[in-house]
Structure I
Amino acid sequence: MIISDTKNTVPNPKKAQAEAKKTIDEANNILIVPHANVDPDGLSSALACYMLFTKMDKKCTVICPDTLPESLSFMPGFDKLKQEIDYKKDFIITLNCSKGFEVDKLRYVPEENGINIIITPKKGELTESDISLKDGPLPYDLVVVVDTADIKLLGSFYESHKDLFDRIPVLNIDHHISNSKFGTCNLVSASSASATEVLYEWFMSVSEWKSKLTSDIATLLLTGLITDTRSFQNPNTTPRSMEIAAELLDMGARQQEIIQFIYKTKPLSTLKIWGRALNNIQVNKKEHIVWSTINRDDLAEMEASSKETHGIIDDLLTTIPGADIYILFTEIEEGKLKASMRSSEDKDASLISSDLFGGGGHARAAGFRREGYDNFQLEVLDCVKKIIAHMKGVETDSTKPSASKKKIEKKSEKNDDGSIDIVKGLSE
């Protein structure tokens, strides 16, 4: 388990939970954000935080940083989601009038490469030392980021609001082994099956929060747990995961509602794109690798979105026997693809995706992104070639282990589930 309250401390679950609670207690205006291309665990984590913190009289804004996933509209609090924040950074110009200076007129004149602000005095004089510039006030005093291994996975939302993340504290709540501990305060448990499992343990550790956990919050927490374990089929499922699910059911979590909307309700466009993925399956029996592709033309033809490919790799590709690596490549924009990867117990998907492509995730489930290529199919073949070389231990320019990876291999330890603790290795 990796749970830390700061970037460079010894893991201490109770201390981390206490520090996270203190962070919430000291905040008044909280911004809550899951990763871009959000999945059920990320969205249910964000909404669970929103519902609990608002019950604590906190002013909260919860963001879905891309298109709202209508398939998840059954989630309690879905109507509270926003896609953007109403915030433009202000700059304040201050004039020191302590020497008796008074303003008669204030105007500006645009120029080719700037603006001249002209101050006409009514009384007194200004010098350069009497003028100062500072940032305007912020609308939030805390950002809570959930189910996100790296801050850049917030996508364009982060790029558009870097100043927010630079100027106010960030509470990072996650369960990915590849988490970079980017927060001011980090609550990260790599042994937890989902981000909502991390939240459940945290919520239940605070006595005054327990009475605020409604059936809606329980439903959200169970949604993340069910989906990130694939109904408790994935290797990340632990006995504690099962215990938490039972406790959430006792709290009123609506399990059948979750199953109905997540697994038994699929638009025709989703079924069509799943069919195209089946048609595009490639199997290399010699190298024990299976992959499939969905390009932009496929999505357009089936009138589907890239989000509708969620579930293809787990429900379709991984049912093919005899492979160590399963990958779904989806072209999300021209020159940009995302890859979802699953692996057998003999391979570490997180290390492969991290070492080759800067991705990450879990030992059995990981992903990465590629961009800047000219041809989608050729890029896919190049990725597959590199993965095969990595699996065979062949060192090329793109597959040679970095110094950081060698350090990880030397210092990291195995978790109870056999996965490698990357974060611990890097922090030592």
Structure II
Amino acid sequence: MLKISDNKRFLSHADGKPFFYLGDTAWELFHRCNNEETRTYLQDRAKKGFTVIQAVVLAEVDGIHTPNASGEMPITDNDPLKPNEAYFAHVDWTVNLAESLGLHVGMLPTWGDKWNKKWGEGPEIFTPENAKQYGKWLASRYKSKPIIWITGGDRPVENDTHRTIVSNMAQGLREGDGGAHLITFHPTGGNGSSDVFHDSDWLAFNMWQSGHGRNSANYKLIAKDYERSTVKPVLDAEPGYEDHPAGFNLDNGYLDDYDNRKALYWALFAGAAGHTYGCHPIWQMARPDRSPFSSCRRTWQEALKLPGSGQMQHGRFLVESRPYFSRIPDQSLITSEIGENTHHIQATRDAEGTYAFVYIPSPKEFTVHTGKLTAPNLVASWYDPRTGKAERFDEFANTGSKTFKTPALGPDWVLVLDDVTQKYPTPGKKSR
């Protein structure tokens, strides 16, 4: 099982080892995929270093009235307390397969339109009373499985009834599994769980949805929660999806792997405890026989080959290759222009001063306040966020400041600075 780290900034395994939350949004996985498709998808994500699969039990795309791939509805008579065992047997099978591949399931008990329709299919089926009972039943079923509970589901909390439904469902989840699993909340675009539930005792860590525009400044959202007096881990659980129209507007083109990398490193280096990737055809498990959402232009099987999903692991392995729990954000490392939009530089370092990472999203010359590191001598490497490969290029005396220029190829790079005496392994190397 997972827990919150002692410094309350990160997630860890029960034995205290770091757990990097690298999620993928497979919202329709339970609802739209058969066993063969599920196996193909999960094996791909496990191979690419993902650790969490975010999927919804009562799904977004008419998840109450449209059956799953086996023809089974999840519930009877729109009643969440009348579950269909055949539907949940497939959920069981999926969770067990994920477990066998070393994956956690970030399980949403329901999409938000089932408690605040606002838009979408609905119907609204939850009350404060049945939400708690449903949560308790669901958590009891999966109490021994690698689950992270995600309440909410992309709908706003607009009144006391909504708040009570979400809170009661969380309380039911906690009762059902005896508090064995972490619980969080998935918000609407541009919002965070901290806006409504930060001080709730059931909320283990915060999620933001930075949304599907290009260059969304998720580092500001992460920093907002990082600086709260009540400390909880935070991550961007829904940044812009790969192959999604930027800002939902085709005139802006489609988001690509470069957009995904910026969101990843901006959030991580701003203090996030992990990150979620998303791909537009994959969340909806798009096929030619299904109506596409938001100008989806390929099948989910084709989208498995898009480069962004394979590049996310490089961010994970980079931060795992250095002391993990002592990593802090520190923009004061940059003494030159930090930049805005696509040119924004983000920096992080070890609180003990033994290493620093600087993400530079576009080619430029920049200056680092190396005096923030304690070592008299530093070694510098360029880390390629596309390939996960690192090249050591300099060793120098730490005189307090040094100017660097990114390599010609790019556009984005990570500068890694290490204390020479620590003899750290090659940055990002998986086998540490």
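Just so it is clear, none of the values below were taken in a lab; they were calculated from the coordinates. Keep in mind that what you see is a predicted model, and the values were worked out from it rather than measured. Cβ atoms are built from the backbone, for glycine too; each structure is taken alone.
Could you tell me which structure in I, II was used to calculate distance in nm of label points 7 Å out along Cα→Cβ at positions 43 and 139 as 3.5?
Source structure for this number: II.
Computing mean count of other Cβ atoms within 10 Å over residues 51-58 across structures I, II gives 16.4 for structure I. Calculating distance in nm of label points 7 Å out along Cα→Cβ at positions 115 and 283 for structures I, II picks out I as the one with the greatest value. Comparing mean count of other Cβ atoms within 10 Å over residues 91-98 across structures I, II, the highest figure is found for II. To test your reading of the models, identify which of I, II gives 28, 18, 14 for Cα extents along the principal axes in Å, for residues 323-370 alone when calculated. Derived from II, not from the others. Starting from the value -0.62, -1.15: which structure in I, II was log10 I(q)/I(0) by the Debye sum over Cα atoms at q = 0.09, 0.13 Å⁻¹ calculated from? Going through each structure in turn, the value belongs to I.
Out of I, II, choose the structure whose coordinates give distance in nm of label points 7 Å out along Cα→Cβ at positions 35 and 59 equal to 1.8 when calculated. It was calculated from structure II. As an exercise: helix-only ellipticity at 222 nm (-39500 (n - 2.57) for each DSSP H run of 4 or more, over all residues; to 500), calculated from one structure in I, II, equals -7500. Which structure is it? Corresponding structure: II.
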